[in-house]
Structure formats: C-alpha cells, structure tokens
1. Check the numbers for mean count of other Cβ atoms within 10 Å over residues 122-129 across P, Q and tell me which is largest.
2. 31, 20, 18 is what came out when semi-axes √(5λ) of the Cα gyration tensor in Å was calculated for one structure; which of P, Q is it?
3. Taking FRET efficiency 1/(1 + (r/R0)^6) of positions 106 and 226 (r between Cβ atoms, R0 = 30 Å, to 0.05) as the criterion, which structure among P, Q has the greatest value?
4. If distance in nm of label points 7 Å out along Cα→Cβ at positions 138 and 218 is calculated from each of P, Q, which structure is the one that comes out at 2.8?
5. Tell me which of P, Q gives -19500 when you compute helix-only ellipticity at 222 nm (-39500 (n - 2.57) for each DSSP H run of 4 or more, over all residues; to 500).
6. Between P, Q, which one scores greatest on mean count of other Cβ atoms within 10 Å over residues 26-33?
Structure P
Amino acid sequence: MPQNQREKEVAVTLKTNLKCGNCLKKIEPLLDANPLVVRWSVDLSHVDRLLHAVVLGADPEPLLKGELAKVGFQGEKIMDVGTNGFHLPRYRPLLIVVLYILGFSVLISHASGELSVDSVTRNFMGGFFLGFSFFKFLDVGKFADAFASYDWVAARFRPYAIAYPLIEVALGLAYVLTWQLLVVNVVTAILMAVGLFGVVGAVRSGRQVQCACLGTAFNLPMSIVTVVENSVMLLMASYGIIQMVLGV
C-alpha cells in the first residue's frame, strides 16, 4: 500500500447491536469487500459488542455505520466529542495500575534493603513495562491496530507494533534485574521520545483516538494524561542516563 494511503489509516471502535456469529456472517462480506476497510474484528464477548476497525480516511464512523445499516445493524462511536480532555472515571483503570506498580516498587526496594529514589524509580520502570505489556498481550492484533492510529513508526511498520509488547517485557526484565541499565535507559528514552511525538500529534489534532497503553482491554481516550505518562517515563530514563554518565 502506498505510504500516503497508510498515513490516512484511522482506528475506530463502535458499540454495535451485533449478537452472534450469524450477525457476523451478514456484515463480513460487506466489510471485506469495502476497499477502505483495512482490518476489522468484532468482540462479541464484550457487553457492547465492539466493532474494531482500521479504515482509510479521516472520518471512518459514517462509513462503518452505513455498512452495518445495509443489513439492519447499528453502530455508535464509544468515545464522544470532548473525550480528549481529562475525565477521572475513564482513567480509573490506568490510575489503579500505576498505583499498584508504585506500591510494588516501594515494597521491592524496601525488601532489598535499598529504599531510595534510584531504586524505586528503577523498579517502577520495570514494573511499568511488565505490567503494561500484560494488557497488550491480551489481544496483540487489536493493540497493534490502535497503536498504529497515532504512533508514526507503528503506522508505517506493523511488525514494530506487533513486537512492541515483547520490547516492553525485555525492558521491564532488564530494569528489575539491573542488567545493562545505561543501554536500557537509552533505548527507553528513544522509545518514549518517539511515542511522545505521536501522542502529542494525536492530542493536538483533536482526533478521537483510543490510547493503547493498556492495550484495548479498557476504552481509554487519548488525552493529556497519555502525554504526561510518556513524558514522565522519558524524564526518568533521561535521569538514569545522566546519573550513570556523570557518575552522580
């Protein structure tokens, strides 16, 4: 697919009234035959029967609604206008996970007899990568679709999106095991800087994009929260690099 077309790929999730496999058989030929629909899947186990799709074009919602309507089904975008702002209830899963990781980091540092800012930071980064990768592994394909909707590397090179959870596991283990921390911090800083570029672009564009930091298990909208998350990890990695290089 030409590069200029890939840049127009947009991931979207609709709440539908699909109920069973027979419903999927009705919409399958329509979505598969539409050249603007790159990939799609339906989660019938979810209470909202979610339709996940990657579509060419800036406004995929009308296209998908139209295809569903042809066979008598309805779709509704699950992120309303304005979800790029901060709404605490939406981010409760993210905050709970972060608090668990922080608590884990303090306990591990205390148990090892090294309760310090450096130790807690290192363990937090290890727990962050290991914990967040778990949710991405629940459905790597859907994560990759959501990730590619705002990360400029993942949008152009799908294997990167597929491998991203494995990269996080490797970094997490390296932090916990204190292995080659200078190299690990450099890789983390690069990874977070690249990710931050895409996140800031998505937030500034005003597009309604699903944040894939916890995979697609939770419907987290892209917002300033995601910017802060990436920025904090970038700062911690940079702090580690400065400490190790300068020996402070």
Structure Q
Amino acid sequence: MDINGTSAIVTGGASGIGEACCRQLAAKGAKVVVLDMNEEKGNALATELGGAFAKADVTNVDDVVAAIELAKEMGPLRSLVNSAGVGWATRTIGKDGQYSSAHDLEVFRKVIEINLIGSFNCIRLAATAMSQNEPLESGERGAIVNMASVAAFDGQIGQASYSASKGGVVGMTLPIARDLSAVGIRVNTVAPGLIDTPIYGTGEASEAFKANLEKGVLFPKRLGKPDELASMVVELVTNSYMNAETIRVDGGIRMPPK
C-alpha cells in the first residue's frame, strides 16, 4: 500500500518507538498526526515532520475522533499505529500476607484501560474513518498496526497487568482482522522485545542496567533500536499481503521469570 500523500496517526508518537514510527512513515510521504499527551515533544516533532499534533487520551472518544478528523484534513486516513502504552511492576500479593498489600486493583485496571481498551478505542474509530475511503486498486482502504510486547508470551514476575494488557492486544488481532477484511482494512501486531528507549533513563546506572538485560538476547547481544522496530511497523503498513499476524521483533530473547 502506497502511503505517499495519505495521513497516518501514531499514538504515543512523541517519543521512543512511536517517534521512530512517525519519522519512518513521514519519510514514506505520509502526513503524520502525532497523538500524545506530551505537548512540547509532540508539537516539536509534528512541526519537524510537516504533520500535526493532537493532544489526546487514547481512552477518550472525543479526543480520538478529533485526532482522526485532523488527520483527514491532511489526506485520506490509511494508517493507524497504536504505540501508546504504560507499564507497571507489582507482585500479585504482598510479603506480609495482608489483603491490603495485594496488587492494587486500580493500577491493574489503569494498565488494561490504556494499553488494551485504549488500543481498541483507536482501532474502532480509525477503522470507521478508513471504511469511508475510496478503495485502492486491490480493494484496500487502510492498515492498522498494534504494539504488543514479548511480555504477552513470556511475562515476568510483577508484569501481571502489563502482560494481560498486551496478551489482550495479541488476542484481538485475528478477530478484528477477520471483521475488517470485509471493508479492506488489514490489522497486524508487533511484539517488541527489549528496545533501547528513554524508559531506561541515562547515565552510568542506566547503562549497567541495560548491559545486564542484553545478556538474555540471543543475537545480536544488545537492545533493539527504535528504528529496527519502526521498520517492521512500516512493512506491516505497506505490505498488502501482511494481515492478521503478530510478529516478535526481539533478537530471539525469551524472557526469564525475573
């Protein structure tokens, strides 16, 4: 699918993996809406790429619809990348055996709300807009790429909420792809491994932490680069025969229990 002259939305697009996706989609000629809560970074990136910034909560219907309408002003919306997400590390029970120290249920709900329900909210609304597009020669109207994680398959201790949310993203990929095939919209998911983003911080302690993480990567023995992940996202957007798949981009890592 040629995305030159079309519009694209990238949630969580202001930094990290989302930013790399914005840059690569823009390099292919797409007008990108950087959807994020960070106004400073989002506006700066959108200005640099000749796109637009939308301050939006992925769980808020009005916010997402406004971002979609903004994208449509720049060209037919043919691409959505769901990259917004949060993580939380908490054990299921506390050490003191008290009910009060068990995993905070509101934290669990929040992670599910943003990572899973937020992704579905963006899918259902963006797909509605895509369904109104004129079909391309192949009948294609758009493509959606979701961001899961290897934690969907080998989640570690403390990752119950995060793994559940990303497992849900993987689980809904096929049924949504089957559903949207009727209107020519493809749906795929990427499951990143350990990607070197600002989440790990900077400085000597950060580098030591990352060096320890690298030991579990099969090959190459390093963390992944955001551009390596983004290139797979762009492939899933542009390759019209990729549909209903979840692809790990992880250097062969299989995460240990902790």
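1. Numbers: P: 24.1; Q: 20.0.
With respect to mean count of other Cβ atoms within 10 Å over residues 122-129, the highest-scoring structure among P, Q is P.
2. Working: P: 37, 18, 15; Q: 31, 20, 18.
Of the options listed, only Q reproduces it.
3. Details: P: 0.80; Q: 0.45.
For this comparison of FRET efficiency 1/(1 + (r/R0)^6) of positions 106 and 226 (r between Cβ atoms, R0 = 30 Å, to 0.05), the top structure is P.
4. Details: P: 0.9; Q: 2.8.
Structure Q accounts for this read-out.
5. P
6. Largest calculated value belongs to Q.
Values quoted throughout were computed directly from the atomic coordinates according to the rules given, and no laboratory measurement underlies them. This one's a predicted model, so the numbers in the text were calculated from it and none came from an experiment. Cβ atoms are built from the backbone, for glycine too; each structure is taken alone.
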